[in-house]
Structure formats: C-alpha cells, structure tokens
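Some structures are shown below for you to check.
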Structure I
Amino acid sequence: MDFKIDHESHVPLHIQVEELLRGLISQPDYQEGKLLPKEVELAKRLGISRNTVRQATNKLSNENLLVRKKGIGTRVATNNVTTKLSNWYSFSDEMHAHGLELINFDIRTSWEEVDNEVALALEIPVGGKVLKLERLRGTDEGPTVFFESYFHPRVGLTAEEDYTRHLYEIMEKDHATVATVSREEIKAILADEVIGDKLQIETGSPVLFRKRRVYDPGNRPIEYNLGYYQADKFSYSIEINRQ
C-alpha cells in the first residue's frame, strides 16, 4: 500500500491520513497483529506534522478501531465488530416500531465544559462549552432508558428548543443539520447509584450501555450520545450482509 496523500487536495490532511489508516486496518497483516507505523515515521513519510497524524489516530482510537500501548505501539483492535448499517433509528422511532407509546419523564439542558472524552468524540478543543441534553424516557410502566447527548457547537442548538419533538427533526428542520451516519459501541455494565436511581433499578443491576457518535453528510461529528438501557427491557440486534 502506498503511503501517499495529496497536498494539493481540498480534503483536509487529517481526513486523508484517516482514510489511509482505515486502508491499513483492513489488510490481513494488520488484522493479525502487525504494528502500525509509528506516528513520527508516518508523519515524515507523508511530509506532514505529527499532530496531523495524531488527530487521525485519535479519531480511529475513539471508534475503538485502534489500540495504543505505551512503549509498544499501535495495533488494530481485536474482538470488535465494525458494521455499516443501512438504516438506524432514533429511540422514538425504535419505540414506535414496537407499538409502544413514548413518555418523557424528565428533560434537562445545560451548558457543560468539554472534557477529554467529549472533545475527542466531537473533534473540538478541551475546555469550551457545549450543550448537554439529558432525557429520561420510557413507557407507562416507568423509565427504561436515560440519555446524555452532547452537541457540536456548529449545529446551533440553543437549549430553547422543544425537546419533546424528535431530536433529529429539530436538528434538520430548525438548524439545517442532517444526521446520516451513526457509529456505535455497545456493552454491558452495572448500574451505579445515579443510573440506578434514574432507571428505578438497584445499584449493581445490569445495564445495556450504548455510545453513539452521529455524523453529518460530510462525516463531521454533530452529536455524542450515551444511552443507559434497562437490560431486561431491551435487546440489540444487528443484521449484517456478507460482501
């Protein structure tokens, strides 16, 4: 594989490096554990700064595609399934598809200082402030899911919107921001005291935890969403077509 990028292209350099690394990740040698080129080496070969390479590797690490180990190097993550889904749904759509009426038990907005996790997910500097939306939702049987969403400032949300409406409808109709891609990470965790209280379950109960990063048509991040689902009320299925 050629280690080349187009310095005359209008495509940002870090995006080109990201695509180059995605190509490496898909190769058998790297799938089997071969170390990726060191950042300083790759930067020299491409004629760019190490910070540009780091920005690309951070993006892929944040997607759980790469694993870094200090003193060893960077490898392709193992035991991960990366899937491109042809369709994905908001929680409101998911509930509607099952014939369930959605209830909002609590909706709150606030402006929060950006920490490292949110900064990486939204590709923005640490220390600024972004809109945080918290929603406790469920059915007439009680709360079943708690969401925390952080939005890129570019979207333009003001905290004054009516968040009983569908979130992506608000973004598209009110702020001309279209959500087209969702990259997700799903795992089982145990409820801490805060999540247990919100979902009305005991501390230590199993919870389905989903991280969702939502992107616009230009592959720019617009939302970072953390979802905590009652494990006995939800299952998550993925349909994969073999290429």
Structure II
Amino acid sequence: MNSIPIKQTILASLAFAFSYWKNLLEASIFPLLMALPLISIFPELVNAFQAQFFGIGQSQGYPENAQLYMLMFDYGYISLLINIYRLVVTGANSITRIGIVLPSLRLGRFFILFLFLSLITQIPLFIGYPFFSIVVYFLVIPMSLNLVSSANDRPYQRIKLRFTTQFSVFFLKLGVPLLVAAFLSFVFSILGFIDFLFWLAMVTIVYWMAISFALCYRVIMANNSAQNL
C-alpha cells in the first residue's frame, strides 16, 4: 500500500479526539481509578528511585504496596489502550460503561503481546545501547498492529508493510510525541517545571499515540481488504 498520509492522519486524530471526547472520557474512568493509587505515591516513588540508583537524597525505602499499585497502574493502562483501540476501530458501542475491562481472553492475549513487545524494545537499554531501542521499536511496528487486532477480538495475523508505510506509522505514533516532548521541554526550561503542564502533556501523548495508531490500523486493514477483493 502507499504511505499513510501523515498530515491527514494528524488532522484525523485531532478531529477524532474532539468529536469523541465524551466517549474517551467515559472510557478512561476505570483505567484512571486503577492508576490513582500509583499516582498518589509517585513523588515518594521517584525519591526512593533516585536515592537507590543515583544516590540523590536520603532513601526512605519504597512506599508500602508500591508493587501492587504498579500492577494496578499497568492494568489500567492496558485497559485504556483496549478501550481506545475499540472506540476508534469499532465505535462507541464497543466499550462498556465507565470503561471497565474485566479479565478475559481478549485481555490475556493483549497482555501477552504487550508484555513481549515491551521486553524486546527494552533489551537495548539493558545491554547499554539505548539508541537501538528506537530501531527495535520501528522494526516491531507490524507486530504491534496486532495489539489493535487483539483489542477488537480479531486473530493474530502477519502484517506486511512497505518501508514508507511503516515509517509513517512510526512517525505518527512515536515521532510526533517526541517532537511535542522536545517542545514542552523548551517551554519548561523558560517557564520552569509546572506539575499541571507536565501531567497534561503526558496524558495528551498517551491518548495521541493510541488514537493515531488505531487510525493507522484502520487505514492499513481497509487497504489490505481492498487489495484482496
């Protein structure tokens, strides 16, 4: 297929977010409830991490139930992705009230693939070559599209993409957020670090990555279906 039009997809992602903001808000309630415990101890967690690994400050130990809260946060994040992928691909009626995602075959398949992709993209960090994480991230884009398939109860399939198409998906999902992060870093350097702006930026990037990726999936699947007719 031809390369996914970047400009049009950016506009489509923004239009989707503005058109379905109520549905996105409802789909986020359950994931947010799962994430709140970790968010509430986040400053303590950062301080403990800095003390342990960088020797900054005095270590007070990790907060109680930190591991449980991390698991809840991961559950919430995966639930949010599933809800957004279903909302973009299948429509508003495909998600449950307040975005509840219960343990199921769909969640299990999604989690296994999500965990596998997370691990292999982190390998370069563990061996001391962080730049190659971006290369690995690019290479697994076709496999990553099956996360959207899994969220929408579709079987795993081997997806082949042209280089230009794969690069477009990569740029939309990761390149745009990196550019936004660089711009915000510049803003923070001028205005000073502002907690509200930081969290707003993080939330915006998470939603952007999910929506734009699901829209790319829709275009790719529609094109593949047309070619197979």
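Here, each number is a calculation from the coordinates, and none is a lab measurement. These numbers were taken from a predicted model, which means no experiment stands behind them. Cβ atoms are built from the backbone, for glycine too; each structure is taken alone.
The table that follows gives values for the structure above.
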{"quantity": "Computed 14.6 for mean count of other Cβ atoms within 10 Å over residues 21-28 - originating structure among I, II", "calculated": "I"}
{"quantity": "Which of I, II yields 59, 37, 36 [Cα extents along the principal axes in Å, calculated]", "calculated": "I"}
{"quantity": "Ranking I, II by relative contact order in percent (Cα under 8 Å, 6 or more apart), the structure that comes out highest", "calculated": "II"}
{"quantity": "Distance in nm of label points 7 Å out along Cα→Cβ at positions 141 and 165 - highest-scoring structure of I, II", "calculated": "I"}
{"quantity": "Source structure (of I, II) for mean count of other Cβ atoms within 10 Å over residues 5-12, computed value 13.9", "calculated": "II"}
{"quantity": "Origin of the value -7500, where helix-only ellipticity at 222 nm (-39500 (n - 2.57) for each DSSP H run of 4 or more, over all residues; to 500) was derived from one of I, II", "calculated": "I"}
